[in-house]
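Colleague: Below you'll find the structures, each written out as structure tokens.
Bear in mind that the values in this text are calculations on the coordinates, not laboratory data. No experiment lies behind these values; they were computed from the predicted model shown. Cβ atoms are built from the backbone, for glycine too; each structure is taken alone.
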Structure I
Amino acid sequence: MMKERAFDVVILGAGPGGYVAGIRAAQLGLSVAVVEKDSPGGVCLNIGCIPSKSLIHQATLFDEGKSLLERLGAKIDLSGLEYAKVWKSSRLAADRLSKGVQFLLKKNKVELIKGFGVLSDSRGILVDNGGEKEMLRGKALILATGSRPRSLPGFQMDEKTILSSTGLLMSNQLPSSIVILGAGAIGMEFAYILRAFGVDVTVVELLEQVLPLEDVESAKIVEKAFLSRGVTIHTSAKAEKLSTVGGKAEMSVVLKDGNAVVLSAEKALVSVGRAPNTENIGLESLGIRMTRGYLETGDFYETSAAGIYAIGDITTQPQLAHVASKAGEIAAEHIAHVLKGGPEPRESRINPYTIPSAVYCEPEVASFGLSEKKAKDLGLRFEVARFPYRGIGKAVATEVPEGQVKLLFAPDTGAILGASIVGAGATETIHELLLASSAELTLEDVAEMIHAHPTLSEGIMEVAKAGLGRAIHA
């Protein structure tokens, strides 16, 4: 007889959506099982945002430290650099946090079950942990199976010469040169890391700008910084084929001017987005509505099959870890409301205009809400305020004067509609403006708040004052 157990909630996937949903459900008094075939923490923690941020941190220390010492007249010998040690630090960070997730699940009495899970019916998940199978029954199910690097016809990844982000992140050796297809967040972060350690980097992007989802002005500042470091960037360029020739990667590209070229490098990175892990998990038999492989969800992230919820990268929401976590909380709170009669979640879905975006290259980029283009497309009345980093005392003192704070606001009320920050600390300081916007504070409120001097956050105060026509340091 196959073993069978029952829980209030069974969650498929222990990434930032699944494990957060599990902990929140347990906090609300539900019995919870989380099924995971790999290490807890998902892609983000194990082969994504956490180890990549460790590499970015070390790349920044290396690059800035070398530049400072050279400027002070020191002679630098880099012949002994061991990138394998840099890589090892990134793996230690990921391993430490994965163990931390296991501890948090245990602390909250969430049962972590190792194995590959598939839906058997609308209330069951069959788990295979290597031959031995177990049926988990849940009064509600949450699907949080995450995503994988997207592949394209003609750009197949062998993880030897032509790499995915996973393959590059798990490599403990630096190539001498690399061509990167895709100038989104992942592509640009890797371009920064590799260039800082001396790799010859070329970036190819189909669209008109690097970081296509970010503000045009912010993207131009990033591109200028990358060009100054020796990164070659081709925007409005169409890659037609990628192959391995003589042990090297060769990418056939039609450039913006119409000229066809072949870009050759030791390695290639294909970074063109992520595909949802929705195949082979039993969705077909349940008739759950999908769009291009993504699960459609309604209020509280419930799918078209009652009692089955979906969160994270497998849904049509932005593929961001913090979005998955928040959706997991909302789903868990709604399940507790249905099963236990607890309070309903304060919100049924995440407001997309309150989702912060963060890119961790140098300079950093962060944004939320309406961009200038989006506001124009919607036909809204708005005004724009800008404040340069060179007007921020700490930015100048710490030698990071390149960047700006840009703010969109309603001219009649001073309501904050959106913001984009490019520069040092952008991914941290963006949240002050996001909080102000969420709390319905106005430009006047932000401008009048005293900010400590010298801090980078003074740029937030100054951009609000600029919108009122009274910036002090611009």
Structure II
Amino acid sequence: MKILLVYPEYPVTFWSFKYALKFVSKKAMAPPLGLLTVAGLLPKEFTKKLVDMNVSSLDDQDIEWADYVFISAMAIQRESAEKVISRCRDLGIKTVAGGPLFTASHSNFKMVDHLVLNEAEITLSIFLKDLEDGVARHIYSTADHPELKDTPTPLWDLIDMKNYSTMNIQYSRGCPFDCDFCDIGVLYGHQVRTKSREQMLAELEAIYSRGWKGAVFMVDDNFIGNKGKLKREILPAIIGWMEQRNHPFVFNTEASINIVDDEELMTMMTAAGFDAVFIGIETPDEKGLAECGKFQNKDRDLMACVKKIQKFGLVVTGGFIVGFDSDTPSIFNRMSAFIQESGIVTAMVGILNAPLETRLYKRLENEGRIIKNITGNNTDMSLNFIPRMDRETLIEGYKSIVNTIYSPKDYYKRIRIFLRQYQPVSHGLTPIKLNEVGALLKSILRLGITGKKRRHYWGLFFWSIFRRPKLFPMAITFAIYGFHFRKIIESS
């Protein structure tokens, strides 16, 4: 059987880094890990091809080659996914769809031949058995969550790694917390399930043996959800593996703010090669944190937490939200000030949205305030519910935040605030890659010569060379990120 796996296109968003990727001559941030894992679950005798529409076009010949087209997508990829499904129907090729988009809103995809929902370790094998017996159903779903011991290593041979700026690995699923706006608990539960030490080392070896060196993103929604196993088994194994191979990777991940409470954990993570972590800070307002059930963030000095994590060698990327019922217009200036003073260079600020099946969605639905489904892009100002604050006041306040924090003046100043307090953990000299040299030269041309605010670029350029020379590459990387963020804001 011939299976074509298709990953729909992402629109240009905050996290797409489309404008930044051009500096390093890459086509996409990361490959479709879910589809590569599904490919590993499919029978070995199946012939498999993968088309990531973020790096190459999907031709009719690709579709016509296949017996079935497998599609996985997130909510933000809905428009592209619908077009792929329509094309498959027009060409007479059956579709099989799964992933967060279809699991959350399967009732909207009656045109898909087979919906294989939830986690594929359970539902895919049932579908394949029914398909073999000629009795395949329209929908396969389960309320159970599988252990990850049988999750295969992704089939990396289906992609060209040179198209991507980072590789990705999944260690765990599920999150112990229950923030009311978050659909991770809905999709994966609150019991944190993890892969074994042997699985993790095999996955590291799989990308290393294919020649990859550089960034690796641990895609877990909360990497530290099971701190005991992480410290006891996984991090020591990664540390040993990395030392034996002269530290070929630099890791990034997502974690909750309580990482700051465990200094041993942070030390082990940086020893393993982690240098950055995304943290959902959400809001500096205690009422907002209580409202959304973000109790792990409550009653903390969040500013001090961020600065401590940075001093342990982890760059903090922050997620922020405005639009809580308890928010007043003062939140806009408070949030801008918090982001600036904390030195969180990459701050993703979005307007609150309510994903399907979340506690927030159910509350707002009961209050008659839901007006549409989410787009999956919480920076596009498309609220899917009626806010307590006047809608125009909320949108204008949101715009004031992003226009402030990503203005060249404030953004470049924030980079310096961060670089002054950041204490990186060194693992020896890292060879300079050709595309990194190219990125520097392109940044000089685009930001330092033809850029409208080039004085800010040159100010950072020379400041970092003379004040923090070891962090000069990071300073240029942040300058390039800022170019992308400003392009996104200008197009909003």
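Colleague: Match the computed value 12.7 of Kirkwood radius over Cα pairs in Å, for residues 218-273 alone to one of the structures I, II, and report its label.
Modeller: Answer for the origin of the read-out: I.
Colleague: Computing log10 I(q)/I(0) by the Debye sum over Cα atoms at q = 0.10, 0.12 Å⁻¹, for residues 194-433 alone gives -0.55, -0.77 for which of I, II?
Modeller: II
Colleague: Matching task: 3.0 is the computed value of distance in nm of label points 7 Å out along Cα→Cβ at positions 50 and 338. Pick the structure from I, II.
Modeller: Considering all the candidates, the number was obtained from I.
Colleague: Now a separate question. Starting from the value -12000: which structure in I, II was helix-only ellipticity at 222 nm (-39500 (n - 2.57) for each DSSP H run of 4 or more, over all residues; to 500) calculated from?
Modeller: II
Colleague: Now, a different point. A value of 37, 17, 15 was computed for semi-axes √(5λ) of the Cα gyration tensor in Å, for residues 290-401 alone; which of I, II is the source structure?
Modeller: I
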